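What follows is a set of structures for review.
Computed from the coordinates by the stated procedures, all read-outs in this text should not be read as laboratory data. These figures come from a predicted structure and were not determined experimentally. Cβ atoms are built from the backbone, for glycine too; each structure is taken alone.
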Structure 1
Amino acid sequence: MRKNKSVLLSVPYILWMVAFTLIPLCVVGYYALTDPDTGAFTLDNIRDLGMYMPVLGQSVLYSLISAGLCLLLGYPVAYYIAHRTPVMQKILYMLVMLPMCMSFLLRTLAWVGLLQDTGIINNFLDWIGIGRLQLIRTPGAVILGMVYNYLPYMILPLYATLVKIDNRLIEAAEDLGCNSLQTFTKVILPLSVPGIFSGITMVFVPAVSTFYISQKLGGTDTVLIGDLIERLFKQGDNPNLGAVLSLVLMALVLVCTGIMNRLGKDEEGGVIV
């Protein structure tokens, strides 16, 4: 009886996945393997992928840099929050979540206002005598936008991992003669590795597929895989090639997610040395 109820409860989810995941994937797969003019089966779209590999490489590079910067910035923040009182933890956690309540587009446009040639930062630099700098339409601006928008995705899993670390392990390390640095490197850091992998995954996946940030903060030579897919579909140049690129991006995301999950699982089963 309970088994029948479980099956019935899962029906809405199964229907949702079929309608909005499986069927769209089949449509994308159909376009990827058909000719845009005749609709006949062809592998020409896959053969044309070679010319877009630099774009894919640039997307992966920017995403890895963004994930690394988010880790460097997010780990101290998560560590600080995890070692506050319960009430203060809730307040700081809410402050981390607060920017995510605002529209992603508005947050990106806010950086456009800050970084543009006549923006607030350049006006201030000009006022103090440094002069105006080329802040927008650069790769650095794109990475900055990624880090700002996806930093909470790094902080939250790190905080969830760090707050669960048993304080008795830290006290035991201190009793055995470890100083603060040794305690961190031998106890806290190894135990927080699953949170690090989770945070990297949660930052890398949306960053590698982003397109709005690069369009607003990047220059004409800053084209990411998401920009290319949007252009091929939206402008109608070659939706079939766009479908192939979408499948490649999906495969890349699945592979990276699988690797991170495997590494995180291995670390959870490891021991502290």
Structure 2
Amino acid sequence: MRFYKNFILPYLVWAGLLIVIPLIMILIYAFTADGNSVLTVSFTFDNFKNILSSAYISVFWTSLKIGIITVLICLVLGYLMAYLIAQFSEKVQTILILLVTIPMWINMLLRTYAWISILSDNGLLNSLLTFLGLEPMSLMYTDFAVILGLVCDFLPFMIIPIHTSLSKMDKSLIEASYDLGANKFQTFKRVIFKLSIPGVVNGIIMVFLLSISSFVIPKLLGGGNYMMVGNLIESQFISVGDWNFGSAISFVLAAIMLVAIKITEKFDKTDE
């Protein structure tokens, strides 16, 4: 047992340096005022009160709206794709899931720049419309561009957990449903969908949290003035230099993630 502990120790040190210590620093910054020294630390809740101002509430509202739309689109497309993949043999399913995950191997920044070359005024899509004799469209720096980028980047996070639930499903339950006189729609509604709910909940939470915290996609596809929670945190740390307020926003986002994880555990008690 001691032999294995020697292998765990470097990981614990690495996790402490890159995860635990930064989280502690964010916690301290969130509850302290700007300009405090190590010896004179004054705790305050003003950083959290500033979040309630109308300007920042609108940022949270925009993030919530974009996140919900992204989740709904990913849910429809992701469930359909996961269901179709689950109909094949295990060997074919492995290949199809691999094809779903391959785009995730490419850096998100490169994928976003690819969408810029497609959606820009002189991009591939408008060039095709012009070639067909149609009027070019202005697609960049719109909700459509941002949502399209988010859906394409985070769709695998919806497909994989739903496919996992569907692939673990006992096929005999479906056969029993047909034997009892249920049609395909009734079987899907009362058996297949209900058994896949843990995967659906996992996918919804993962896509929603990734969507509202993303800052690369809204910044590049939505323009510099397009602000979501991720962009707000980035601007506070890099542009404004208000680490205390940025840490407070990060703390709120982390709290939302913890609540989401607890909700996931309620629906998926078997996968401890």
*Consider the structures 1, 2: one of them gives 0.35 for FRET efficiency 1/(1 + (r/R0)^6) of positions 31 and 167 (r between Cβ atoms, R0 = 41 Å, to 0.05) as calculated from the coordinates. Say which.*
2
_Per distance in nm of label points 7 Å out along Cα→Cβ at positions 103 and 199, the highest-valued of structures 1, 2_ = 1
